[in-house]
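Colleague: As structure tokens, here come the structures.
Every number here is computed from the coordinates shown, using simple stated rules; none is lab data. Only a predicted model underlies this, so the values are computations on that prediction, with no experimental measurement involved. Cβ atoms are built from the backbone, for glycine too; each structure is taken alone.
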Structure I
Amino acid sequence: MSKHHHTGPLNPPPAASTKLPKNVYGALVGVVDGPLSDADDNHVFIWLRVHAGNHAGRYKLAFNVESNDHTEAQYYVYDEQITQADVPVESFTTDATLSYKKTGLKQTDFKAIANGQLRTLVHSSVQNTDLIEVYGVTFDTGDGMHEIHMNSGERPGSTHPNQPNKDGALSFYYKTNGQDVRRWIFIKFGTQDL
């Protein structure tokens, strides 16, 4: 019986691209490119691929599914039917805005995250999606995005700055029974007010 020896990884994943501008708010649209990672307790890491254009490459998203400082984290999911014209193309832009308050979200829409509910929801949404759009802030390395949560509504004395119209969210695009659907996942923390 012969034995096979491997000296390195079988199929190493491609490295992250560093083509995004650094530390800026924007929107990134791409397709899922690799397995999710639950490498820490309070994030799900999602890999996205942009196939063409100035920002073509592979990028990592760090999406909060819990709070890391014991502050209550809250989430809201909204599914809407859309048309094919509403489906974005793979790209990155700094010409993006999102305000939870201006979209009409209310505090009563959000519920506390318990027992890994949001982590499970993100995993199942990724399994069904064709395309993901993310609103957030680019890493200082230009290889992905974070701050994918409400970035405003902080109370006086908070250590986090208020960034009006720069809230973060994930939106998943998929088809159900031939109908285009967009699923929004919004997350905020108990210290933030709508």
Structure II
Amino acid sequence: MAQLRDIIVSRVRSKLLKLFFDQPDEIYYVRQLVRLSGEEINAVRRELANLETKGLLAKEPRGNRLYYGLVKDYGFYNELLGIVAKTFGLGRQLIKQRNRLGRIKFAMVSGRFVRRLPYRESRVDLIVIGQLVMQNLASLVREEEKRLNREINYTAMTIQEFNFRKSRRDPFILEVLRGSRVMIIGDEQEMLELKEDETKNN
């Protein structure tokens, strides 16, 4: 299974990126990051300084503490957000537990979800398409809800249902396709170009 460290060699930097991008609006002070990452304070300070120099993090003194947070107009912000979404939390568990979840063709999370924007009952955070073991999917989602301390609005459907609703320009599917998303499993272009006759073999 792909890991963030496959492309980011530094173990400490990889851990810090996971922490920051898992909660993009949070700011952290140094000793908090040491505790959460389980790494030595000097190594954490060194990586924070590197990431600040590169323009990904900004620091802000508050009282006697120095806080760090993400710079959202950093050039590769969205790409890193997507990478972390696939290698940590819900995305990682979907990939790790893929076999016990059934036959997943496509799985995606919304841009709102990966940015941790406020929960909206009318918006879908996760869509999974394929032949699914719903009980196992529900269990996985519940575990992630506990970790994040928030609800996850998700839906699952077969490839045939997805393609039928897409071909009929179903408002729900159109809203999903128009919104920002991160593909966790499957190729986005293949999903968008899926034709009705292709679903018969899936």
Structure III
Amino acid sequence: MKNVRIAFKVLDDGEVVPPCFQEINCHLIFDVKMEDFWRKARLVAGDHMTDTPTTNTSASVVSRELVRIALTLAALNNLEVKTTDIENAYLTAPVTEQIWTKLGPEFGSDAGKLAIIARLLYGLKAASALFRNHLADCRQHLGWTSCIADRDVWCKAETRPEDGHNYTYALLYVDDVLVAHHDAQGH
């Protein structure tokens, strides 16, 4: 719960929710990962209670074929391949919907208080699209450019004195990232 608290702006006693905000419920979902029996809990928004956003609510992801092509190019060009998962990914992006909730017992001393949801939560209708757009903004700010053929393949060029240009490629699948680049020795 300490990781997800960033998503909530807890209102002070007596403070009221603005009238344009919609109420939603949140609940915990528990899971056990089959590969290592690791236990997991996730706070999920019950967004079925809100109006459907007028903007696109789905997010594109890199295709399986492009992952295969990237791995082939990496093998042919001696690129190092790394993968990662962005932990608590949705919590990094601000929410655009105007929504609030009453905090449950999992919030300890804040249980029963009203809170405005300020960060994306799993279960929100537009969460995947908003997170994808937030991540694209971050990458552009860091000098990455989106590939013309697939907007979920990103490239960053760097000039190296020993052999000219060096490209790093990143492929995005929701909150999973595959990166292909030259290693530190320039191979």
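Colleague: Using mean count of other Cβ atoms within 10 Å over residues 16-23, single out the structure from I, II, III with the greatest value.
Modeller: II
Colleague: Out of I, II, III, choose the structure whose coordinates give helix-only ellipticity at 222 nm (-39500 (n - 2.57) for each DSSP H run of 4 or more, over all residues; to 500) equal to -5000 when calculated.
Modeller: Values: I: -2000; II: -13500; III: -5000.
Source structure: III.
Colleague: Given that mean projected area of the Cα convex hull in nm², derived from a single structure, equals 14.1, which label among I, II, III identifies that structure?
Modeller: Computing mean projected area of the Cα convex hull in nm² on every structure in I, II, III gives 14.1 only for III.
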